[in-house]
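Quick note: the coordinates plus some simple rules give every number you see, no bench work behind them. Here the structure is a predicted model, which is why all the values come from computation and not from measurement. Cβ atoms are built from the backbone, for glycine too; each structure is taken alone.
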Structure 1
Amino acid sequence: MTVPEPPRPAAPTDTCDVLVIGGGPAGASAAALLARQGRRVVMVEKDHHPRFHIGESLLPCNAALFDALGVREQVEAIGMPKYGIEFVSPTHAHTSRVEFKDAWDDRFPYSWQVRRSELDELLFRHAAAQGAATLEGCRVREVQFDAEGATVGAVMDDGSQRQWRTRFVIDASGRDTLLANKLRCKQKNKAHDTAALFGHFRNARRLEGKLEGNISICWFEHGWFWFIPLADGTTSVGAVAWPYYLKSRNKPLKDFFFDTIAMCPVLADRLQDAELVDDAVHATGNYAYTATHCSGERYLMLGDAFTFIDPMFSSGVYLAMQSAFDGVEVVAATLDGSPRQAAAARRRYEKKMRLGPREYSWFIYRVTNPTIREMFMYPRNILRGKQALMSLLAGDLYGRVPIKPSLYVLKAVYYLLSIGNWRRTYAGWRRRRHNIQDFGPLQGETVMK
């Protein structure tokens with residue numbers, strides 16, 4: 001006769017004002033800002049810091065957010081200064097280099113390349129120092145909303161259960177998209193579908209002097225490469241390619257990665273004497289998506305928990321942190337204001353959350369097109385169009401500089417050039433139609449966050 005196991009005791013219920021799911025840049029920024037206001041904040045992270053994370057390149061406008069949090073000096077200490085971007089094209093004999101100082105607003109002339117394991121832990125510990133209660137190894141399993149807030153259930157690494165009663169939930173779970181999955185509001189972006197291979201190298205040949213920390217974007221036949229120098233001497237190298245190419249792999253991942261690097265002679269030359277760290281190459285799905293909405297009466301989705309776009313312009317950390325700063329205003333309006341004030345704050349938040357991804361995506365969707373490549377390789381400042389582009393690449397979407405008119409001019413130039421070279425444009429459109437087909441998951445892939 002089998003004796004049934006006794007039922008597990010119910011998890012004790014704790015209370016808080018705001019529960020933040022996810023301890024990356026978005027969640028940690030929101031937790032720090034809310035705790036600084038005197039609110040009872042709990043931030044839970046499924047992993048333990050430091051944890052590996054791809055996405056090492058930051059934007060200059062991150063600096064203002066680091067200043068507001070009070071961590072600028074700590075970021076400087078771990079970062080490699082990044083003053084601009086180098087573009088390398090297989091169809092041009094020269095490289096194109098642009099600098100952030102040429103943006104309309106010259107207050108942010110540089111950014112950093114950082115190891116995300118270090119940056120994320122720095123921000124996580126800072127939130128704790130500001131008064132947020134933080135838990136690692138805590139995976140949220142259930143969120144149940146009602147008129148007064150939510151009940152959140154989680155499981156710790158040791159199998160024990162935790163439960164909170166909270167007035168507000170912030171989903172900063174990244175590409176886990178916890179609430180978007182729960183609410184069934186996540187939609188794949190069928191206009192852009194890429195995936196990536198990446199690894200870290202020692203002894204890669206970098207640019208010299210002040211340019212050493214600049215990111216290099218290198219086009220090749222099936223997509224583009226990133227080349228990101230880090231302060232510890234290693235360099236992050238990744239290929240973002242269309243799935244049809246990555247699905248063609250018929251050899252070990254490492255061999256396939258090096259074959260892919262060989263397709264970009266400039267990059268292959270820089271890695272000629274380099275050594276792959278830990279002999280490790282990773283494959284990751286980089287599938288773009290968005291949720292139908294990013295807020296509700298008692299919740300918000302921040303950063304990648306709401307939407308994810310191709311990382312070509314290194315916008316991920318900046319958009320995630322900016323969403324935290326904007327989201328804090330919604331939390332305050334909900335907990336302290338009237339229903340009308342809360343609804344208005346959510347509308348502003350919804351609008352702003354779509355601005356950045358929309359502006360970056362216009363260029364990302366066209367970046368493999370020969371016309372847009374020409375514009376990057378021969379940047380011209382027609383009606384301050386180059387300055388507007390540099391402002392966009394710096395992250396200056398929400399500042400005091402009205403860059404939209406100049407961006408419209410830049411886009412108009414693109415369309416005129418496309419019409420003037422209509423055969424090339426049509427051929428590029430046909431290639432893209434093929435490239436964005438869904439070829440299913442990659443063998444052995446992980447998830448890029």
Structure 2
Amino acid sequence: MSALTPARVQRRFLLLLALRWLPVGLMIPVIVLLPLERGLTLAQYGSAAALQGMTVLLLELPTGGLSDAIGRRPVLLIASVVDIVAMSLLTVAHSVVLFVLFYLLQGVYRALDSGPLEAWYVDQTLAADEHADIETGLSRSGVVIGVAIAAGALLTGGLVALGPFGPVSALSSPVYVALGLQVVSFVAVAALMAEPRTHRGVAALTASVRGVPAAIGGALGLLRRSRIVVALIAVEVFWGFGMIAFESLTPVRLADVLGDPDRASALMGPVGSVAWLASAAGAALVPVLARRIGAPWTGFALRILQGVTVAGMALFAGPVGVVAAFLLCYTVHGASDPVHRGLLHRQVQGPYRASLVSLNSMVAQPAASLGLIVLTAVATRVSLVASLLLGAAVLAAAAPLYLVARRAVPETVPSTPAEVVPAP
């Protein structure tokens with residue numbers, strides 16, 4: 001049994017989550033402008049930044065297996081150290097080489113960071129009470145993420161407006177604040193993330209590391225044996241492809257309806273902050289719907305609704321309509337995420353949880369890359385409206401896959417084969 005109650009686990013989870021995403025909110029408004037200020041061209045920035053996604057794709061599943069093998073807390077501590085090094089490097093980066101190194105380290109950090117905290121929350125909550133409601137905590141995590149990112153973005157706006165600060169430029173100041181917050185996050189993980197460790201020493205660590213391939217194989221085994229896991233992973237593929245429609249093409253659509261790219265760019269700043277708050281509101285409201293019609297039908301309805309909102313962005317003629325559809329799209333986006341993650345977590349017990357979360361996250365990377373290639377090509381060769389409608393159709397097409405999860409209890413696959421070495 002866990003020494004923590006489900007309520008205490010949830011409070012710690014949400015606090016650690018806020019500390020993890022607040023620095024992201026700080027960096028979003030300046031992450032493109034900062035390298036340009038320091039002498040990089042847009043093409044150089046794009047090439048360097050692309051390495052982050054490639055690194056995450058390569059390391060996502062192995063780092064998930066590492067978390068399952070040696071424990072959630074050690075992996076998150078390693079991730080925090082990597083990000084502290086990366087952010088420290090960013091404070092002095094003024095060349096392409098240093099930005100390339102920064103994005104490589106960020107890719108390692110994102111891969112290590114993806115999954116362990118959420119897996120820890122679910123593990124500890126179910127250890128304290130096997131019938132505990134994990135979905136409410138996951139929905140609240142969506143609220144926390146949205147509010148933290150919006151707050152960070154607003155804080156950056158204030159810092160940039162007040163800067164520069166001595167030798168620190170206005171665009172560089174959020175980097176230093178984000179670095180300080182990451183140090184605080186490291187301390188918080190060390191202090192708050194209680195995790196049972198029954199074995200210690202080099203031999204135990206070596207045995208745990210040898211369990212990484214088994215953990216990865218276990219996650220892939222779940223994919224082979226469970227139609228529900230296959231369906232949920234397939235939803236993530238459709239979702240990753242379709243997200244490009246509203247994440248990347250919205251500024252282009254606004255510029256199209258306004259007839260002025262500069263006005264569209266200025267409008268996207270505040271609209272983006274409000275969108276993250278809308279995402280938080282969606283995550284807060286979704287438990288009500290899920291309790292009424294069940295998680296599978298909720299996922300089904302939200303995928304259809306998100307497709308409708310993206311279609312609205314394509315078909316509404318004025319900026320007010322496009323912005324309204326975009327904000328509703330983000331509300332649905334925030335609501336969809338905890339539903340999807342809750343269904344996914346219900347399919348696994350034991351040491352493979354982080355590997356399965358990493359597998360789910362990993363498939364979104366190539367899907368988004370494919371979406372970027374296809375949807376931008378359609379926008380160029382046919383029309384932007386056609387591209388948005390294609391993205392809407394792909395998002396909605398994933399809806400029936402959620403209904404496979406109506407048989408969740410019979411198909412839930414335990415993940416406790418004898419050869420796996422559990423985290424000490």
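Assign the value 71, calculated as percent of Cα pairs over 10 Å apart, for residues 228-267 alone, to the correct structure from 1, 2.
Considering all the candidates, the number was obtained from 2.
From 1, 2, which structure was relative contact order in percent (Cα under 8 Å, 6 or more apart) = 21 calculated on?
Checking each candidate, the match is 1.
Once distance in nm of label points 7 Å out along Cα→Cβ at positions 244 and 300 is calculated for every structure in 1, 2, which label goes with the largest value?
1
Among the shown structures 1, 2, from which was the value -11500 of helix-only ellipticity at 222 nm (-39500 (n - 2.57) for each DSSP H run of 4 or more, over all residues; to 500) calculated?
1
When FRET efficiency 1/(1 + (r/R0)^6) of positions 252 and 364 (r between Cβ atoms, R0 = 25 Å, to 0.05) is calculated for each of the structures 1, 2, which structure yields the highest value?
Top value of FRET efficiency 1/(1 + (r/R0)^6) of positions 252 and 364 (r between Cβ atoms, R0 = 25 Å, to 0.05), among 1, 2, belongs to structure 2.
On Cα Rg over 2.2 N^0.38 Å, for residues 68-171 alone, which of the structures labelled 1, 2 is highest?
1
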